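In the part that follows, the structures are each spelled out as structure tokens.
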Structure P
Amino acid sequence: MRVAHDQSLPHLWLLSDARNDTGLEDGLKALPRRSGFVFRHYHLAEADRFDRFQIVNDVARSCDHLVILSAPQALAKKWGADGVYGSADEFAASDGLMCIATAHNGYEIEAANAAGADAIMLSPVFSTRSHPGAPVLGPFGFSVLAQQADRPVIALGGMTKDRATEFGIRRWAAIDGLS
């Protein structure tokens, strides 16, 4: 599903995991219509993950959100997701799905560009609960790396509305910052 131009890509993204599972439906409903949602839920066994995906997918669809699955493309297509999320080296031909590549450095940005990802989720911009003590890009590092991308970039990692506004970050995603 190659994005024709970056206007069709949501500006705000919610990512799921075990931490925000209990409030996920409310979180999806609180997002502006046509936001993005990345379903991860790595903590669940595949059958339970599928069941949970079906529930939150219904909520997300009722809000006109774009639904992305962190999984191989064949599984995303089978489950009815709009796209996939993961390392650029996992992407093959898009098969009609949006591809959002994860990146943490210039090499991964280059790989995402080469793979033809529709967007790049670049992290961590700030400290996160997901990876306590991990090095962060900071706003300047994020900006430098984002300029290397041929695709729209989505900031992830400690992002909040206030931080996005303060640093002029147009597209951003969060787990805790939106839960």
Structure Q
Amino acid sequence: MRASTPLTEAAGLIDTPSSGNPGVKVRVNGGGFAGGEIVTLTFEGIAIGTLITDKWGSFTTTYTISPSTQLGTYVIEAVGSSSGVSASTSFIVIPTVVITPTMGTSGTSITVKGRFFNASDTLTILWFDPNAYTDTLLGTVTTSSSGDFKTVVTAPANLTSGDTYYIQIYDPLQNVVIAIETFTAL
């Protein structure tokens, strides 16, 4: 007597990287489609490419995230034209924050630059002290129509030399800390 179990292969999609800034090139690998099948790839429902799978039903392609894509999570989907098989994955657009300098004493002026945030968004800049587990408000900033900002904040008083502190960019509308940069006290 011989037992058998039928196997059903599910289609899959992997994006590398799965997060990044607008303008990043993403490699998309797919499998589980019919061999030689035409597959349409979409980003948030907008077609970004049509390709043909290899004889095993797999494909690899690249796609560049549009420079105008704003902060958020987006769906990349592949749909086979003859099999109707579909697979999806997500890509997270993340912002960039740079602080200058990254080291200093209490009272140091710190330039904070941000890119790829949502346009015309008001953000809160916080100073997090991991030793006291407290946040201090450093200020607020409104991003430009392209999602960029630049501002200057001041390192709080009573920093402990050698300790690491964190400048956090908080979006009150989303109720989430979007970016964190470290500052080391001298």
Structure R
Amino acid sequence: MKRKILVGLSAVVLFIAGYILYEVIVVSKRSPSKTTRYTYKDLEITVVYCQPSKRGRLIFGEEMDRALQPYGKYWRLGANAPTQITFNKDVIFEGASVKAGTYRMYAVPGPHAFQVSLNSEIGLSGSSEPDYSKDIVKKDFLVNETQETEQFIINFSTDASLVYMDLIWDKVRIRVPIALPQ
């Protein structure tokens, strides 16, 4: 009896170890972890996400067309784990006041606009959807067509008064304006 239990536990341990190795070796190479930092004067923004690649797939589109990220469905803005954004100061996120801190950032894509949200629930892993009651900001941003991009990226740029966070993948760019409170 003890031998059967030991064999069963060994099998479970081997399965878990194999799964972890698969995640570390295979999945993380396909969608590597990325940290993008933006600093301007005394504002610091840090985004931690994983970069999926297109690899010949339909990225945004209808579910019936087998799009990787169907319109109207939760997207963690990357792969492997929820995307996190950190502000060292209070900011204005497309007209909404956001306190300094770390937030989960996600989107719901559409053909003409993406709804981008900041959520106070952090620390979860995988593809689990957030507790939507903890959304602190939910804004729509127009889809801009851009040159095809193989790997998902988040970039920052600035003009005289605003910081822009660009979410770019496939032929889509979403531009999110961020400002300091006056």
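What follows draws every value from the coordinates through simple rules; no lab data is involved. It should be emphasised that the depicted structure is a prediction, and the values quoted were computed from it without experimental measurement. Cβ atoms are built from the backbone, for glycine too; each structure is taken alone.
Figure out for me which of the structures P, Q, R the number 0 belongs to, where helix-only ellipticity at 222 nm (-39500 (n - 2.57) for each DSSP H run of 4 or more, over all residues; to 500) was derived from the coordinates.
On the way: P: -9000; Q: 0; R: -4000.
This figure was derived from Q.
If P(r) over Cα pairs in 5 Å bins from 0, in percent computes to 1, 9, 18, 22, 23, 16, 9, 2, 0, which of P, Q, R did it come from?
It must be structure P, since only it matches.
Looking at structures P, Q, R, which one was Rg/Rh (Cα atoms, Kirkwood Rh), for residues 49-144 alone calculated from, given that it came out as 1.20?
Q
Comparing structures P, Q, R by mean projected area of the Cα convex hull in nm², for residues 89-136 alone, which one has the largest value?
Of structures P, Q, R, the maximum of mean projected area of the Cα convex hull in nm², for residues 89-136 alone occurs in Q.
Figure out for me which of the structures P, Q, R the number 3.3 belongs to, where distance in nm of label points 7 Å out along Cα→Cβ at positions 81 and 113 was derived from the coordinates.
Checking each candidate, the match is R.
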